[in-house]
Structure I
Amino acid sequence: MAKLSYDLHIHSCLSPCGDEDMTPANIVNMAKLLDLNIIAVTDHNSCKNCPAVYSYARKNNILAIPGMELCTMEEVHVLCFFKSLEDAMAFDAYVYKRLMKIPNNDEIFGKQEIYNEEDEKIGDEPYLLINATDISFDSISSLMKEYNGVYIPAHVDKSYNSLISNLGFVPPGADFTCVEIMNPQKAKELIGDHTYLKKCNIIANSDAHSLGQINEGINFLEVRDDNIKSILDTLINPV
């Protein structure tokens, strides 16, 4: 077994709410300084900076899991992680077709910058990524099976854009087995109000939008092997 430190909810400069210095190289270098073994860049409704993050992380002995923070039609934020870059980019294309095509105004919302593996800007995403898609929360489970991914309701203790705040309950038929919480001190109270969460793994991430917000290496996963499949299996299989 390996005990690996993680932060699985980081926004790059592709997210309009992310700082412009959240380039793939800067994120990876900060993760290295903070002694993180595993990271995931999870931009809003896009995986377009995942290839650059994945490549740069490999050069620095950090495991980067391809991911996205999906916004459902109910405006519930969900972390989606994939076993390969190919799966992530295929899902990216699927989501892009289901995103409301509202042009981004970077003076209001922020820039949406795409980088290559040399940490060079290669483009801007023209449509605002923080809008909801037309993908329902109930459909995510089947989509993750199709795209070889797993899903985790994001920041369930937040008062907005979370499963609990937006729906008020865990939908019948839900099959997720892991949730993200921003404040671990609220976990006991949250589980008391929503007994479904008793059977879930609970992870804590930073939801970082700037380099200074990325978590230090203080949260750990105990995994059988240090590869993406083993990590995702650990996340969704409660002990």
Structure II
Amino acid sequence: MSVYEIVDSTNAEARRRAEAGATHGAVIQAITQSAGRGRYRRPWVSEAGNLYCSVILRPDCPVAQAGQLSFVVALAGAAAIEDLSPGCSVRVKWPNDLLLGRSKIAGILLESSLDAAGRAAWVVAGIGVNLVSHPAGTVSPATDLAAAGAGEIGSLALLERYLERLAGLEAEWRATGFAALRLAWLDRAVGLGEVVTIRGAKDTRTGRFEDLDKEGGLVLRREDGATETVTAGDVFFGDSPCS
């Protein structure tokens, strides 16, 4: 494991190392990030005291299947937090957030590269967990574990437990596939059965969050009764794209 006082982003450093041949399971942690980011290159506020880390994975699978690792990471993060704060109930929001109630406490960013055969040469799985602080003025509510009354959890203690959980769940995914993990994720899912709005890069959809398909797509039932599977976008609860 490599620990930095400051780095541009743990995902960026992990990508550099993956390209240079770093092995499966290599870990990058930073106390702070100067250019932390989330999905769609959104800035990620990276104050000291929270957890920022990325793990290099080499799953040797089609790149579409490698996207399921986002759910593996989410389950590992949720379980690790609950291990260290037993009274805490961590939920998951499609496709890659952890929530307390309906406030975000962690985000996940997966990045990958293809080999010559079109398979995932490597996957960088980044996670940022709000332990002692969280950004203000976000579009969707955010909080941190301390503010939510979950107790004091150190970043190193959480990282160690998270890596243990991640190793176990990733091994399970390799051995048995996505089916059991899909059910475990649905047990924690926020908004399941509710009307949600999904804002994508080019359009916005509203419907009832009905299921997670066998590949990890969100199954949305529209007002006309038809269903469609959404593979990317930001989920907002209710029929407003700003809540």
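Please treat every number below as a calculation from the coordinates, not as lab data. Small disclaimer: the values here were computed from a predicted structure and weren't measured. Cβ atoms are built from the backbone, for glycine too; each structure is taken alone.
Say we calculate FRET efficiency 1/(1 + (r/R0)^6) of positions 13 and 165 (r between Cβ atoms, R0 = 30 Å, to 0.05) for every structure; which of I, II gives the highest result? Before the final figure, lay out each step's value.
Values: I: 0.65; II: 0.85.
Structure II gives the largest value of FRET efficiency 1/(1 + (r/R0)^6) of positions 13 and 165 (r between Cβ atoms, R0 = 30 Å, to 0.05) among I, II.
Out of I, II, which has the highest value for relative contact order in percent (Cα under 8 Å, 6 or more apart)?
Numbers: I: 26; II: 16.
Across I, II, relative contact order in percent (Cα under 8 Å, 6 or more apart) peaks for I.
From which structure (I, II) was distance in nm of label points 7 Å out along Cα→Cβ at positions 77 and 221 calculated, if the value obtained is 2.9?
II
If you work out Kirkwood radius over Cα pairs in Å for I, II, which one comes out largest?
Going through I, II one by one, Kirkwood radius over Cα pairs in Å peaks for structure II.
On distance in nm of label points 7 Å out along Cα→Cβ at positions 29 and 205, which of the structures labelled I, II is highest?
The structure with the largest value is II.
Given that FRET efficiency 1/(1 + (r/R0)^6) of positions 61 and 101 (r between Cβ atoms, R0 = 35 Å, to 0.05), derived from a single structure, equals 0.55, which label among I, II identifies that structure?
Considering all the candidates, the number was obtained from II.
Taking mean projected area of the Cα convex hull in nm², for residues 181-228 alone as the quantity of interest, name the structure among I, II where it is greatest.
Numbers: I: 4.9; II: 3.6.
When mean projected area of the Cα convex hull in nm², for residues 181-228 alone is calculated for I, II, structure I comes out on top.
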